[in-house]
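Structures for review follow.
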Structure I
Amino acid sequence: MIKNLITTVFRHILKHPGYSILNILGLSLGITSALFLIIYVSDEVSYDRYHDKADRIYRVSSKITEPDDQFTWIFAQIPFGPQVAQDYPEVEAFVRFIPMNRTLFKYQDKEYNEEYFY
């Protein structure tokens, strides 16, 4: 049965080479795109999932509306963290990420220059 099916497939490929190549390329492109999409989504969903309390991690963002534009701003002012921790007892801890273009680190007698460091 399988031998008959394989023979039929090869006959069809040889009889209609352009149509067969188009179908095979389309199928392989579709499968590749689906796999890349699955990999991307699984990576985005697994963000910060290595923490024990990952379901309790939040990121502060501000939705700003201007007369001619609307955008989301991911930055908070520096006093925001301590103020929220003081006002809301549910907040256990906070952290700030401050971007530094180029930073020099020294450890014992070694020095390291890091670029785009937080």
Structure II
Amino acid sequence: MSAEHGCEWIPLFLRKLDKMRGMGRNGPWIGGQLTERPSEVFKRHFRVIPFWEDDIESVIDRVGPGVLINGSDFPHAEGLAFPTQMVEHLSTLSESEKRQFMEGAGSGLLQG
């Protein structure tokens, strides 16, 4: 999990991960070659808490709704006193995407 780093770096990071894997596809890999794109591994295993002022909708549009989860480190400037206010910044997402961001992805962490 990544907190206090925002989320706008994710699309470029995933593009670079996949590019570097392609550039090194014929080199030696510890444990052998990857069977899938590194970006897919990231999406399955990493969760990121965005800043409320990030372009959350754009990131979700580019990487899917499962990577980002709602959180707040109030009273820091990038935190919200009431984390439920985050939904006010998600106007273009569907109700299911909002629900997954607001509660679904985070509760999945607790289920193991």
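Here, each number is a calculation from the coordinates, and none is a lab measurement. Keep in mind that what you see is a predicted model, and the values were worked out from it rather than measured. Cβ atoms are built from the backbone, for glycine too; each structure is taken alone.
Looking at structures I, II, which one was percent of Cα pairs over 18 Å apart calculated from, given that it came out as 52?
The structure behind it is II.
Quick check: -14500 is what I get for helix-only ellipticity at 222 nm (-39500 (n - 2.57) for each DSSP H run of 4 or more, over all residues; to 500), calculated from one of I, II. Which structure matches?
Going through each structure in turn, the value belongs to I.
When you work out relative contact order in percent (Cα under 8 Å, 6 or more apart) for each of the structures I, II, which one comes out largest?
Evaluating relative contact order in percent (Cα under 8 Å, 6 or more apart) on every structure, the highest lands on II.
Name the one structure among I, II that distance in nm of label points 7 Å out along Cα→Cβ at positions 8 and 88 of 6.3 was derived from.
Source structure: I.
If mean projected area of the Cα convex hull in nm², for residues 24-63 alone computes to 4.0, which of I, II did it come from?
II
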